[in-house]
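Pasting the structures in now, so scroll down.
Quick note: the coordinates plus some simple rules give every number you see, no bench work behind them. Quantities reported herein were computed from a predicted structural model and do not represent experimental measurements. Cβ atoms are built from the backbone, for glycine too; each structure is taken alone.
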Structure 1
Amino acid sequence: MLPLAVLAIAIVVLVIAIEALSYQSLKRIPAVATEEFPGIDRELLGKFSSFDPELGWCPQPNREKQKDTGDHLPGEEVRTVVTYSTDEYGSRVCPANDREEDADVTVSTYGDSYCFCREVNDDETFQHYMAEELDTHVANYGGGNYGLDQSLMRLKRQYPEEETDYVFMVVTASSIARILSVWKHYQEFGNILAVKPRYVLEDGDLERIDSPVDEKEDLLDLESKADFLREYDFHYDHWFKPHYASFPYTTDLFDDPEYLKYAAITGGKELERRAGRSIPGVDFDEAQTQSALRMEQPRVRYHERLFDTHEPLFDALIEEFVDYAEQQGFTPVFAMVQQLRYAKYESEHGPIYGDLVDRLDEKYDTLETVDMARHLDPGDDVESLYVERGEGGHYSPETNQEIGRVLADIVENGSE
């Protein structure tokens, strides 16, 4: 009888150990949510220097940061550190040209991190190359993780302080998801500090829903705002809940073979970190990047469906952009650029936003449109357009130079 009891206890202990290991593995997998309200402590809150009560977050003026993009292996010398600098307006610095009150043409850009040009230096942004082409300053008001909604909000707040002849709205296709979001964590698991306002359509008109976070301290108790967040964030029901891991965690871990691959790769990186050196012949960083890209494909297909179901909201925001341009007297330009995860998918399936750019071009006489995928030709190597490693596959300096040329042509042709 005793051996059976010992065996039963051993089995229970083994099951608990496997469950604990599975839970810890799932916590490291970006495609899985393991907590609805992860804890936010004051140390993390203190690092959130870009908090903005009106926009959720916003690049602050007169800042300089050096960012390690991750282009190195454990124990190796850091090879890629980029510098992000902002001026007194909160615009990313444009080394090519300073602002001039009597400039023949003035240009500003708004959008997401692809507008901000993450993972490259100040003199490697497309705005820098545009400024060289046009011999004028080009302001950069891109914001990391911004959607078309926040970009439009920032434009309306910033434009009266810096009026320009041309305003470029530069976003990725992920805007279709971001304009439906209030708390990023519900779609980008772990992005727990990013709470934002959004617009909704009421009887065909845009209505702004302000962020429920008025002060940064409010982020310490987001659970008290659970009802608001769940109601106004579309992704709570449609993305977060379907990807929320629950007991038994082992079942969730084995649900997708890619989860196991990612967990094994993460374990390899941890071994390298503890040993303080890389394992010869194995590039865990590259393997992890490729695994993460594969796990991103369901999200891309999800966003593709959102263009089918929520394109009216996207269209309404573009119409608001065009109307604001008419009120203020500037030329509006809308440019769609591609994240790496979309570029790889769209090279086989076509653009997830369908004929959006062509429709906008036909609908608005005053709106210039650019589908950047039609101007960038990577051949069979789509990854060649992006930085080799880093946070999320942003465009390389060489690609930014080509983008700068394409966008500068619009200004030059319009000024003739």
Structure 2
Amino acid sequence: MTDTSPHRGPAFDALQGLSVGDALGAQFFVPDTARAHLDARTEPPGPWPWTDDTEMACSVYAAQYERGTVDTFDLTHAFARRHDFDRGYGPAANRMLRLVREGGDARRLAAELFDDQGSFGNGAAMRVAPLGAAHAADPAAAVRPAADTAVTTHTHPQAVDGAIAVAVAAALAVRARTEPTTPARYLQDVAALTPPGTVRRGLAEAARLTDRTDPAAAAALLGNGSRTSAADTVPYALWCAAHWLTDYPSAVWAAIGAGGDVDTVAAITGGVVAARTGTAGIPARWLAAREPLPAWAFPPPLRPAPRPLAPMRLPRSHPVPDLLWSDHHWQRYRTGLHTPRWLTRTAEGVLHLHRADTGDETWSLAFAAQRDGWRPVAALVEAHPAHFAGPGSLVDALLEIEQDTARPATGGR
């Protein structure tokens, strides 16, 4: 069983609800299971493996938890390196993530999908509820990071809008713990923070259907994910969430009952509703049946720098050193090294080296993923005479960091 003891709160609740909905929904792709259990609303026997929906949501949760925000470079490469072909990814996603692992440019590959339209599928929406739940204090603040997480794989506006709608819905669901709402008002509030377009129109239609409680009738008008587009998936998933915002089992059964892309609809619905009910609202036997979540989904938060860090005042181009770092080496620097002489941090694939005594940035080094590791592709140096504090080359600075981290700790036992 994965130890998640430090992890609590709405974002964790949303991840739990998303993964259980995904895992349960995936069981109903088996016709015999659907016939035996759907009408009676009885759970199929466990264990319930989860799919790509949960695998990607775990990466989103881990990225948000580590930094308190999402670094899209980290997230893109987390998607690619954790990609398990057998989790049910679509053909386009399988190819793109493989090419990213082999050193391809992720943004270019995402933009080139489907004849340069970008994917308008539901993949960006299915994984984003934990991020939205983390922004409950200001649901509008979830809009930009949700969009940023979407375009790592889905650049079509429809897919981006689907991710925004689900993130906002999760944030508003957390607020509904203390601020009562109605299904119609809830969907209207989600639509108000979703950009104009097909997804927003679907949400408006869903808000007009809140006097209905028949999932099949609602899905006939809103879609059930069978076309795997965001517009065909998100309005119905959020209709289910709005109707049963305080009743996780009923919401998930409604999401599954309309057929279509049942694991993804149930993942979106489950993630949003659990943001309102908490993990306590998920039946314990469902949690026990769900395949345990991976340990890598629960990293420690990155250590804050011991002093304020200042960016370069006058950056200048510098020769790029010939380096190839292993994934282990990159992760050491990415998570932050604090030595007597240097402080390191990364942001969007750029390693920043700051003097430990002043906090001033002296060097930066942009990296790109390669098939066999991480290679620098650009470098900058501080050229302001009042703020440069050597050594004279970037390689010397990196050697100093390696020497400092190799020294055994001194002091009392």
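The value 0.30 for FRET efficiency 1/(1 + (r/R0)^6) of positions 93 and 269 (r between Cβ atoms, R0 = 30 Å, to 0.05) was derived from one model only; which of 1, 2 is it?
Derived from the structure labelled 1.
Hey, FRET efficiency 1/(1 + (r/R0)^6) of positions 125 and 325 (r between Cβ atoms, R0 = 35 Å, to 0.05) derived from one of 1, 2 reads 0.90; which structure?
Here the read-out was taken from 1.
Suppose you compute helix-only ellipticity at 222 nm (-39500 (n - 2.57) for each DSSP H run of 4 or more, over all residues; to 500) for every structure in 1, 2: which one lands on -15000? Among 1, 2, the structure yielding -15000 for helix-only ellipticity at 222 nm (-39500 (n - 2.57) for each DSSP H run of 4 or more, over all residues; to 500) is 2.
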